[in-house]
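Values quoted throughout were computed directly from the atomic coordinates according to the rules given, and no laboratory measurement underlies them. Computed from a predicted model, the values in this text were never measured in an experiment. Cβ atoms are built from the backbone, for glycine too; each structure is taken alone.
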Structure 1
Amino acid sequence: MTTTASVSTHILDTSLGRPAPGVAVRLSARTGSGADWQPLGGGTTDTDGRCRDLPAPPEGTAHVRLDFDVEPYLSGSAFFPEVTVTFAVRAGEHYHVPLLLSPFGYSVYRGS
């Protein structure tokens with residue numbers, strides 16, 4: 001399978017000042033705005049808060065979506081039980097998208 005981009009992520013718990021282990025992350029892709037999302041797989045963050053086993057998006061991917069299931073990690077006290085991040089990708093580029101998480105908010109950005 002030819003890939004258009006690679007995707008990685010990690011989660012930092014800003015309320016504790018450390019990585020967030022054990023968070024389920026799912027990756028989906030689509031070829032454009034009107035296309036259906038295709039689930040690609042996912043993984044779980046490790047002790048360093050990193051999800052190291054995300055699959056590569058297939059050729060023709062234009063948008064990628066990361067779904068973070070944060071409610072179990074935050075022991076049911078999350079204002080946002082799920083976080084979904086959708087972003088555009090270009091062939092041959094790497095996208096590292098960190099999630100900064102607290103029980104009542106989150107932030108994301110394109111990292112390196």
Structure 2
Amino acid sequence: MTAHAAEPSPLVPPMPQRNPKALREAIAQHAPQLLPDFDKHWKWAVADAYDISTVPAFMARWWGEYAIARDPKLDAHMKDLHRRASEASDYAEATALLEEASNIRHQVRVLEPGQ
């Protein structure tokens with residue numbers, strides 16, 4: 001399933017330009033369930049902090065969040081991995097499930113605008 005992160009289906013919207021405004025617009029249009037947390041995090045980490053040095057870390061986090069949320073199949077898969085890991089009675093199984101989720105997060109963070 002990890003290849004799915006790098007190859008979104010035609011129904012998955014492309015990644016926006018890599019800036020906060022474009023990312024917020026994409027979230028509002030294609031993953032509005034993320035918008036309240038995105039805005040709250042922006043206000044806390046950037047606006048109220050008066051600190052633009054936090055923008056790269058903010059963008060890295062939300063770039064990945066949007067990349068997953070924009071693809072319903074990938075989003076469902078990630079939720080399933082986390083659910084199964086939380087219910088696993090075997091440590092090795094839980095670790096493997098969380099490693100798969102982590103690998104997907106690492107793959108989506110390198111997506112480029114338009115992908």
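Tabulated values for the structure
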{"item": "Entry that produces 2, 12, 21, 21, 18, 13, 9, 4, 1, 0 once P(r) over Cα pairs in 5 Å bins from 0, in percent is calculated, selected from 1, 2", "result": "2"}
{"item": "Relative contact order in percent (Cα under 8 Å, 6 or more apart) derived as 32 - corresponding label from 1, 2", "result": "1"}
{"item": "Test item: FRET efficiency 1/(1 + (r/R0)^6) of positions 17 and 81 (r between Cβ atoms, R0 = 30 Å, to 0.05) calculated as 0.55, pick one of 1, 2", "result": "2"}
{"item": "Computed 0 for helix-only ellipticity at 222 nm (-39500 (n - 2.57) for each DSSP H run of 4 or more, over all residues; to 500) - originating structure among 1, 2", "result": "1"}
